[in-house]
Structure 1
Amino acid sequence: MDAHLHEPGSQFCIRLRAMTPETPSDPELRFAWTAEGPFAYTDEGSGPTVLFVHGLPGSARDFRWLASALEGRVRSVRLEQPGFGATPVSTETGTSFDARARFVLAAADALDLDRFYLVGHSMGGGVAMTTAALAPERVSGLALLASIGMHPHRGARKASRRPDIARLLDYGIVRRALLPTMRAGFKRAGFPASTTDDAVVQSVRLFSALEFASVRRAAFALSAPAFIAWAEDDPLVETAIGLSLGAVLPDGPRISFESGGHNIQKTRAIELAEAMLTWIAAGVEMPKAG
C-alpha cells in the first residue's frame, strides 16, 4: 500500500499513485502592504480561497506544484513571510508563532480575504495552527503538510537552537563569521545550495525562537476541521508527529504516504490536490463564531 487515507473512527485505506504535475505554477509576484511594511504574494485562480504558508526557509514557490494541481478549481494565494522571498524582514512584527500568525492575518486583511482555507507546510504548519487558533471565525479548514507538531521532531532534535547566537546575527561581523557553519548545517539537512544567505539567517533566528509549548496551546484551541498529511520517509518530521496531531486536532482526513519525503506538496501534489478538493467540496465548515 503506497498511501493510507485514515478517517476518524475507521480503519480503511485507499491506494493512491505518486504523481506531480507536468509543469509548476509560477505566476509573477505581487506586492501589498500591512501596517508594518510590504509583503510579496501570488494570487491565481478562482473558487474557494486557499491561503498558503511556507516553512523555513521558503517562499511562494514552495507550493508551485500543488498550486498547479489545484489550478482552475480554487483561488490560491501564496504568502512570502517576512525575511523570505521578496518580503523584507523589516515587515516582521516578531519571531514568535503569535507574531508570525498576526502577519498572516494582517496580510489577509490587506488582500480582503475574510474567510479562507489555510495550508501550512513544515514550520509553516505551526504558523497556520496559531493563525487558526487566533482567528477561528476566518478559517474554514486547516491543512497541515509535513507539519511540525506539539513536540520536537527529529530535525529539531538534531539541530542546535541557540537564541543567544541568533540575537547576535544582526551584527555584520558575527553574521559573516557564522554563515559558513550555518550554510553547512542547512546542506546536511537537505536544503538546496540556492538558499540565500538572508533566508539562512532568518531561518536560524526563527528556529531559535521556536517554542513547542506554543504549538501545543494552538493545537488544543483549534476548532477548524483539520486535514493532515505526511510521508513515512520524511527525514525531518517523523510519522509520530502527524499521528499525535491527528489525535488532538478536529476531525478531517489523515493521509500517510509511504514515500514522498519532506516536500510532499511537490512529490505528492496531485494526490494531495485531489484529496483537498474532495475535502473542500464536502463543505466541511466549522460553526461561525457566535
Structure 2
Amino acid sequence: MRIGVLGIGHIGLPIARFLHAVGNDVFTWSKTSSAYPWNHSTSLETIATQQLDYLLVASGSVRPGFGDFESEIKSTIDLIPSSLRHENTKILYLSSGAVYGECPTPKSEKDQVAPNTPYGKSKAVVEREFEKIFVDRFSALRIGNVIDWENPYGILAVAKKAKQTGLLDLFGNSEDCRDYLDINDLCLMISGILELNSNEKIMNLGSGISISLYELSEIISRVLPNLRIQWNPPRGSDISRTQLDISKVLDLTNVVPEDPRAIFVEYLQRVVYFG
C-alpha cells in the first residue's frame, strides 16, 4: 500500500517506521527535514502529488495542558491541502480516548463523546470537522495512553526523571487510572486496520486494561527502589479515569495487546540500565 503519515513525532515516527518495515510505500511530512529510508518532505503540497491509499494524520492538535485551543485546532484541520479533499485517499485521524471524558466504565465506540479537558475537546472538534470534509473516507482512531521509550511526555519520562532525582512526582489520586497501550501493539493494530480496508468510522485502540496510579507507583518502586513518592493535586488537563472497550479492534485485527503492566517492567529495566 501507499501510505502517508502527516506528522512524525513520538507517535507518527514509530508508526511510519513499522509500516515501512513490513513492506509498504511510506511517505511522511513534517516541519523539519531528516534522513529516513522512505520518502519524506517538508512541503505539505507534495501530499497532493502522491496517489495515496491512506493518509494517517498524526500531527497533534494540542499537547495535553498546553497550547492555544482554537488556533491549534485550526492548524490541524488546515494541514490537509484542499486538493486532497476531493480525492480517493482514506484519512485516518489519530485521536484520543480523552474525547470520552471521564470513564467510570469502559467506553465503546457507540458511547457519546463528552470531553472535559482542552486536549479532549480539541480532538473531538477535529474529528467532527474531518468527518464533514471527508465523509465516508474518514476514520477516527481513539487511542489510549501510549507506552513508548521515546515519548517525552509519558510515564516513562516521569520514571527517568525519578531515577535522576530520587523523587517520583505523581499528579492526581491513587485510584485514578489510565488505559495504557504499548507502541508496538499500536503499530500492529493500525497495520491490521489498513490491511482490512475497513469502513469503520470510529475505533478504540488500547489494551483494555486500566492501571491505577497507585499500581503504577508500586511497579516503578519495585524496579526503582528507594524512590520518594510525592502525590500532587490533579492538573487541570488530567482525566481521572480512562477505560476503553477495545472489543471491536480485537475482532477486526486479531491483535491481542500485551498486558501493559509487563510492558512497564520491561521498559523500566531500560531506565535502570540505560538511564
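Given a value of 2.8 for distance in nm of label points 7 Å out along Cα→Cβ at positions 138 and 154, point me to the structure among 1, 2 it was derived from.
It traces back to 2.
As an exercise: Cα Rg over 2.2 N^0.38 Å, calculated from one structure in 1, 2, equals 0.94. Which structure is it?
Comparing all candidates, it corresponds to 1.
Computing mean count of other Cβ atoms within 10 Å over residues 34-41 for each of 1, 2, which one ends up highest?
Comparing 1, 2 by mean count of other Cβ atoms within 10 Å over residues 34-41, the maximum is at 1.
Determine which structure produced the value 14.6, 44 for Rg and Dmax of the Cα atoms in Å, for residues 114-161 alone, calculated from the coordinates; the candidates are 1, 2.
2
Tell me which structure, out of 1, 2, gives 1.8 once distance in nm of label points 7 Å out along Cα→Cβ at positions 58 and 82 is calculated.
The read-out comes from structure 1.
Looking at structures 1, 2, which one was Rg/Rh (Cα atoms, Kirkwood Rh), for residues 50-177 alone calculated from, given that it came out as 1.03?
Clearly, the read-out refers to 2.
Can you tell which of 1, 2 yields 23 when relative contact order in percent (Cα under 8 Å, 6 or more apart) is derived from it?
1
Every number in this text was worked out from the coordinates using simple rules, so none of it is lab data. Quantities reported herein were computed from a predicted structural model and do not represent experimental measurements. Cβ atoms are built from the backbone, for glycine too; each structure is taken alone.
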